[in-house]
Every structure is written in structure tokens, then in C-alpha cells.
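Derivation of every value follows stated rules applied to the coordinates shown; laboratory data play no part. Owing to the predicted nature of the structure, the values given are computational and were not obtained by experimental measurement. Cβ atoms are built from the backbone, for glycine too; each structure is taken alone.
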Structure 1
């Protein structure tokens, strides 16, 4: 069971500014049809996780393994947003992914460039070595 997620306003603000900057300063390739937020273990000590934005030229909401997310046409490379979860270490990775997923969902609802993400076929999130959680599927004809 995933522990309750509380969005810390200041941390979300920093996340939204990071994502705003990425979407302000990078033109997405024409063949980008979906976005995935890749999660990475970032620390040898403690529990620091990073999130990276990737644009993909494939999307399959039925694929639980998230293989579609491996077909990236753009990514934020080393421009990674990091959060130190050391104080929440006992809560595990589900909690970490839950926090980042809550940030992405909030951004989709109110973010400066949510329209870019919402115009895609879908948005997912997951550890680079794990399964993808689908956060958004665009049911409109694209």
C-alpha cells in the first residue's frame, strides 16, 4: 500500500519551474507523440531520485512494460530534477514514484505548458528499469 502523498508547495514550485524551463527552451521534434518521465536513483548514500523528461515517437497505453518509452526522440539529458527522499526511506519506491506522479498530474492540471503535454497521445512515469504508470491518455483523434 502506498503511503499518503502530500505535495510540498515549495518543492512542487521548483519542479514546475524546471519543467517550464524545459518546455520553454526546447522545441519538441515533430515525431514526438508521447511523453514519459523517467525516474533515476541518483545517490550512492541516502535516497535521492531524479526525474527526466523524454519525448517518444511511440505510445501504447496497453503495454504494461512501457517499451514504448524506450523510443525517445528527445530527452532532457542531464537536466534532471532531484528530490532527496532520505527522510522517507522506509516508505519505498512506490512512495517516490507517487510523489513525482502527483507533481506531474498537478502540472497537467495547472502548469504553464500543460497544453504541450496534453496535446500528446499520452504521458507516463516510471523508473528507467521498471514498469510505466500511465498518467494521461488523450482519447481525442490526433
Structure 2
């Protein structure tokens, strides 16, 4: 039987509402840089992990390839990353952050840090840490949403 209202019942709805709320908050904080939080996290992941394939990055970001590709286009266009053909598999692409991308990331980091601190002051640092841990556990459920 379908519940009358999915609020408070649907796991996905609760997570998506919180994700949209936090995304808007972090996007607003990063607005002076012209980078959105999703793009910031992609650049940060590339800086930390180095050269990688699109599939690897999609897995690392827990993102489907189509959504990742949409987020990579403006970063590539702005010269913040470079997409190249994988010499081992010409159908695949490799991604690397550029020097310009690293400089952009440096410009974003203080704004991200300020937003992070502000959120944790409002929500509670311990609650935020616990929420991150719980949400990370969701990724370990084995549901494999992108399996074909």
C-alpha cells in the first residue's frame, strides 16, 4: 500500500531534499569563483588521485557517466581539466586536472572551508561527522545502481 505522504518515509526523498539544500548552500558560497560544488569536488578528486579514466572518476564520485560528462564539459571548456584519449583503449578517455584547474581549486578552497565551518556551526560538527559516516555507509549496501 502506498503511503499518503512520502515525507518521513522515503529514504531517497529525504536524501535528495538534504542534498539539494546543501548543494544550493555550497553553490552560493562558491558563486564568486564561477564553480559549482559538484565541479569543485570533481577538481578536488582529480587533484588528490591524479590521472584517471572517466569510469574510475564516476565510481570515485558515485556518479553515473552521463551526469559526470555534463559536469566535465564546462571544466574542460574553461581549461580546468584535460581530457585525452587513453592509449591503452582508444574508446576511453583519461582526465587530469590542469595547472589552471589547480589555481581555481586554490581560489575555491577558502570559500568551501568557510561554508563547511558555517554549516557545522549551525548543524553541529559531531552531527555532521555522523551524517557523513552514515551516508558513506549507504554506498556500501551493494545495490549497484549503475550496473547494466
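What to note about this one:
- For 65 (percent of Cα pairs over 18 Å apart, calculated) the corresponding structure among 1, 2: 2
- Structure from which 3.0 was derived, distance in nm of label points 7 Å out along Cα→Cβ at positions 23 and 103, options 1, 2: 2
- Each of the structures 1, 2 was assessed by mean count of other Cβ atoms within 10 Å over residues 95-102; the largest value belongs to 1.
- Comparison of 1, 2 - label where relative contact order in percent (Cα under 8 Å, 6 or more apart) is highest: 1
- Calculated for structures 1, 2, FRET efficiency 1/(1 + (r/R0)^6) of positions 47 and 87 (r between Cβ atoms, R0 = 25 Å, to 0.05) is largest in 1.
- Of the structures 1, 2, the one that -9500 was derived from, the read-out being helix-only ellipticity at 222 nm (-39500 (n - 2.57) for each DSSP H run of 4 or more, over all residues; to 500): 1
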